[in-house]
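Pasting the structures here.
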Structure I
Amino acid sequence: MQAFSLETSLIKPKDNIVNMLIQAVKRRNLKLEDKDVIAISSKAVAMAQGRIVELHQVTPSKEARTLAEKHSLQPQFAELIIQEAEQIYGGVEKAVLTLKNGILTVNAGIDRKNAPSGHVVLSPLHPQQHVENIRNEIRQKAGKKVGVFVVDSDVAPLRMGTRGLAVAVTGFEPVKDCRDEKDLFQKPLLITRHAIADDLASLAHLLMGETSEKTPFVLIRDAPVTFTDEKVSPEEMEISSDKCVYASAFKISAANLETVNP
């Protein structure tokens, strides 16, 4: 497997993502091939969609001011979290755990990083539909059938730092079901599923970087994935809270706390 980081100029609202990708591939003296996999940063998609907000134009509600005071946030920033999040669970200084597009994420995916001063970038709108449109446009303009996925940064419980997360996927199967396959000792696997897209997202995230790299694309060649023309549902990468080991454990912990401290 090979992975190539692809640099671009700053992406602005209404920029054409596919045109910028094709130009970036040419600058690396590469050519797109069938069964390449293209990783695109969520920030690039959001910027091209115009999902950028000037904070001083946001009017914070009373609820936002309370959230901001509790977690040391700007009230305007807290207001955007409330508007964007499906659920808000709590958090720490400068970071609030939220549910957005069925994913547990910090601050509803809203980011100050790599946004102009006084602005923030929201998470992309309709990422699954958008990534399918990008794949179709690549096929029309470059004549190649590729896999495409959107990468965002994420954090893991009790682990320091960010890692990659696949937000939307098209053109390949994002999860491999290993149940009923056998391990080295010929025992059947009972619950294991391999998060292929998230593994590739961490590879892409490593090459994209988190600061001023200007590498919103990564071209991955000879990836160990199963390509498909069937539509990929975001639900294929999700797990219900009652089956999630973290969510279930936290529910039990909260219940125990309520018993001790009603």
Structure II
Amino acid sequence: MLLGATIIQWSAALATGVFKTLGPASTSAWRILIGALVLLAFVRPKVSRWTRNQWLGAIALGASVAFMNQCFYQALARIPLGAAVAIEYLGPFLVSALGKRSAKHLAFVALAGVGVLAIARPGGVMNFWGVVFAAGSGLGWAAYVFSAHRVGAQAEGFGGLAVSMAVSAVLTLPMSMGSLGPVLSHPRLLVRLTEVALMAVVLGFAFELQALRRLRPSTAGVIFALDPAMAFGIGLVLLNQSVSAWDIVGMVCVVAAGAGVTYDASSTEAVVAQ
């Protein structure tokens, strides 16, 4: 999961350079389309014997990935990478934290909320719609955790991932085909999109799917606790995005809340919210 998160966020940093030419919606759609084509070519999923539940799981995963990534790229176009991931992380975090309705877990939720407020700083310089899109991506991320766990359990190998990404590509096809001319007329742009797709969709999601086969959604949700810290670091190194004192306070609160829920879940059997 840590490998997958690192590669996905690294690819997101690279993708921001394409926003000026294609915009975030088309960039996200092309990333999914190219990644889906590569997966289908190499995996060649045998779907003739798939059950209804397998198809429903793949469709659910594909829809959640499409929604999550569209919102996330819209957020990246407006706010720094670290802030976007910290706000987005509330999705899987709440899945885990609210699975056990105890005072301790509610305290962790409150701590994470304080952290996000410190990062978003209402009334500050943070773009309002960037925060909204990041929150929307968090909802998609929460759905992704459950659906990826289901697909990983029902489909062998990477067949489920390939079909799910194909579903995502179909859902976002109008956004990618609308910018077909600029992409084909700029070879370097196509190379960058292919690079981002291979990193995020093929490698990143593949790593995460392998992890989610072995973890409960509640446990997986809180292992993502290090994502905000990782995103701030990548944003600082690759994008030269400044990190303020409030960002550090918020990041520490979010990571501490996620680590606290992880520790608590490891000591007692977690009840997953259905």
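Please treat every number below as a calculation from the coordinates, not as lab data. Owing to the predicted nature of the structure, the values given are computational and were not obtained by experimental measurement. Cβ atoms are built from the backbone, for glycine too; each structure is taken alone.
Structures compared: I, II; top value of FRET efficiency 1/(1 + (r/R0)^6) of positions 54 and 174 (r between Cβ atoms, R0 = 41 Å, to 0.05), i.e. the largest, recorded for II. Comparing mean count of other Cβ atoms within 10 Å over residues 158-165 across structures I, II, the highest figure is found for II.
Matching task: 29, 25, 14 is the computed value of semi-axes √(5λ) of the Cα gyration tensor in Å. Pick the structure from I, II.
For semi-axes √(5λ) of the Cα gyration tensor in Å, the value 29, 25, 14 is produced by structure II.
Given a value of 2.3 for distance in nm of label points 7 Å out along Cα→Cβ at positions 118 and 142, calculated from one of I, II, which structure does it belong to? Going through each structure in turn, the value belongs to II.
Across the set I, II, mean count of other Cβ atoms within 10 Å over residues 6-13 reaches its highest value in structure II. Given a value of 25.9 for mean count of other Cβ atoms within 10 Å over residues 30-37, point me to the structure among I, II it was derived from. Comparing all candidates, it corresponds to II. Here helix-only ellipticity at 222 nm (-39500 (n - 2.57) for each DSSP H run of 4 or more, over all residues; to 500) has been calculated and equals -10000, so which of I, II was it run on? Structure of origin is I.
If relative contact order in percent (Cα under 8 Å, 6 or more apart) is computed to be 24, which of I, II is the source? Source structure: I. For which of the structures I, II does the calculation of mean projected area of the Cα convex hull in nm², for residues 14-77 alone return 6.9? Source structure: I. Out of I, II, which structure matches 0.60 when FRET efficiency 1/(1 + (r/R0)^6) of positions 70 and 214 (r between Cβ atoms, R0 = 30 Å, to 0.05) is calculated? It was calculated from structure II.
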